[in-house]
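Some structures are shown below for you to check.
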Structure 1
């Protein structure tokens, strides 16, 4: 794995642990020599993630729609910034530039991005692994829902199992690296 797409909140969340995770993730990606691909923002967890990777000497590639640049939320100091027309184009390009996907805590935008990448796996459009970093049980309600979807026959167990889950950053990166090989 050479590049990892990270989905995460454009806000910092209510707990300092979320921003600390974003900073740790950016730092670790740089130390492992992985290119960070992300949504191109300078705010919230996205900004903390990118700033930490850059501060540690990492390569950071952002993909952002023009409408968000117009709202002045684009990060000006990245290794590379792609400006696209739509959110759909953003997700496609982030997918093309990445070997795997990881969701840190976030809201509906994070879920939209992760679920689309995971759906591409289910449909056979790519074979790139997808994972959730379940910091302090943040994603427990979502995981319970996914298990319920399996029980109710709406999600095949093999596709549920394809979404990797880890409680800590090192484990998440190790699982993604192994799955991307």
Structure 2
């Protein structure tokens, strides 16, 4: 089974919609989201994507009540986990999902999972820790690295491929950086 991995959407609707199109084109049957949706609008896009989505919480997920309400609504394809981590089994593969890298590494070293997936630092990476695959799919938002990426995990091979989101946009422009810096320097104490 092809399972898409995505993380750190940070309200970038454009990149999320483009990523979902690319996932459909590649025959993705499920999505695992590793947190940081930012709002219930992003949750609604995932819920109505036509692909079942399971998501753990990140540190930037806004109003959890609104996100859970979207996930629990009729016809929703989104399931929200209860924590910032989850134990999942797909096609006999034991997977550990978390938003946080500081939890992902130790869980991979336990050698109890086929794969461990995480987000939070926005840095796309893959490594083999003994028999465990350890993967961060990167960021959908593209605001930290300038690249919007996701990964597709293959349960048959226990392998992963990375993909750039086509026509991605970063909301971190020179204008925004300049003005946020000015605001930070001139805020009252």
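Bear in mind that the values in this text are calculations on the coordinates, not laboratory data. Note that this is a predicted model, so its numbers are computed, not measured.
Here are some notes:
- For -15000 (helix-only ellipticity at 222 nm (-39500 (n - 2.57) for each DSSP H run of 4 or more, over all residues; to 500), calculated) the corresponding structure among 1, 2: 1
- Given 10, 38, 35, 13, 4, 0 for P(r) over Cα pairs in 10 Å bins from 0, in percent, calculated: source structure among 1, 2: 2
- Structure from which 18, 13, 5 was derived, semi-axes √(5λ) of the Cα gyration tensor in Å, for residues 8-47 alone, options 1, 2: 1
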